[in-house]
1. Identify which of structures P, Q gives the largest calculated value of distance in nm of label points 7 Å out along Cα→Cβ at positions 110 and 134.
2. Between P, Q, which one scores greatest on FRET efficiency 1/(1 + (r/R0)^6) of positions 62 and 78 (r between Cβ atoms, R0 = 35 Å, to 0.05)?
3. Where does the value -10000 come from, among P, Q, when helix-only ellipticity at 222 nm (-39500 (n - 2.57) for each DSSP H run of 4 or more, over all residues; to 500) is the thing being computed?
4. Using volume of the Cα convex hull per residue in Å³, for residues 166-261 alone for the comparison, can you identify which of P, Q gives the largest number?
5. Of the structures labelled P, Q, one was used to calculate percent of Cα pairs over 35 Å apart, giving 34. Name it.
6. For relative contact order in percent (Cα under 8 Å, 6 or more apart), find whichever of P, Q sits highest and give me its label.
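Quick note: the coordinates plus some simple rules give every number you see, no bench work behind them. Computed from a predicted model, the values in this text were never measured in an experiment. Cβ atoms are built from the backbone, for glycine too; each structure is taken alone.
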Structure P
């Protein structure tokens, strides 16, 4: 009778590998695992020695997976998922799925919409930790810089699962004080006499953020910013007209719509690496976001209404 062949590596080291891959830091991984960071470092070195390959590149920015590390990550997450399934199958895990999920998105929708969404999700699944990244950089899901990406454009990449979850309206708003010293525009032509706030054009990394040009090419733009939040604050203070998504303008009662019949729309895309689709916490969050975005359609795409006189 032949014996079962044992792997050439220590199974327990996979746990350390997974946490370093997610945290990109020995110290943060150690905190998650509740061990000393020297233990994490030793276990990673031992795993690399056993497999005779480098799994990470080290730099001041942290630990980054090598191509071999990325391949191992796919199998390691599969092992983790199967381990969770065993616990669930025999009733050892009454608390439901746990662990961290990292979502990446743009600043505005991340701060003013997704934060509220995941707050409600966390109340339902307290064992799942949500990490939200709002970054102007285009993150690479193929290299696991995030688990889920919520964007205004359809991403492309190796083995990505991408789907449209909904859409939102973008239209013109100004602070009430803006009209204290000037008349309200009645036509598109009247907009030539007004001032606007907008993005810094050469620093816009995603063409879908150039939404003001869908409506008007303003003559006067005294304030530009890479931050949508900064533009919103500027407009709310009465310093110019801004093109704002519905989910941003809804949080500022001082903003009033300007020529609301003029608007554009943008899609909401949700992307995830195919290797993560089977992970319980990822599946739960993806399903929740789909339902939440569908349920918020009226909020994201509010019906046409006239500006207050």
Structure Q
């Protein structure tokens, strides 16, 4: 595999996680953010995460130090010119992503692979912002949160993706210690294509008065051996994020199962985003003992 230098766009939760696993796997990593403050925050988060692995004995102190030494941050896209692959994990806004890829296409060497960590947007729509030759070297690499712990990566190909490029991306993800599932460029890919309708059906079950929040969650936890119920999971993912992805999927397929229920829309409008806002289907005033919300 020819990949040695990796660029990561974004030092947020996902970008920092991707950068961490790449550096811990022996790659030189350059992270690009819009400000020095965000770079500092991202690198600090990576150091704390690696320190936890060191405390648990998963890695040694030397391995932690070596991983951090392979990381650098910058606010200049130009410093990604020599990267072998660039993995983008910026805001889920198609136009911003397209504008960024267009700039990178002019800066980067011809054989640089472009990869997006998007969970819902079209890889094909992103790649059309680049040259015809680059479009053959454009893929999706969808990591899952938290990246250092979650084993799965969806590697997505478009109808133009070169076979060798796709194989190289799969090998890269596997070198991170990840399990790869292969998917085509259809909105939602594999996991969200199956998961989002499940979460929306749970909300409809509540909305229609069939069962309570706790009974829906307990039913799926104990009846299907799921680690958490679908409404708890929606709170964890974020109701706003779920609503956003559902709308994209409904726009793509025009199928009722992907349409966000009115209850979800109203909760998002009311600022009930789940864990991150302190309230969703549960009230997290006491995080260790969340209480079901009373939703009219």
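1. On the way: P: 0.8; Q: 1.5.
If we compare distance in nm of label points 7 Å out along Cα→Cβ at positions 110 and 134 over P, Q, the biggest value is for Q.
2. If we compare FRET efficiency 1/(1 + (r/R0)^6) of positions 62 and 78 (r between Cβ atoms, R0 = 35 Å, to 0.05) over P, Q, the biggest value is for P.
3. P
4. Looking at the calculated values, the largest one is Q.
5. Values: P: 34; Q: 23.
Label of the source structure: P.
6. Working: P: 20; Q: 13.
Structure P comes out on top.
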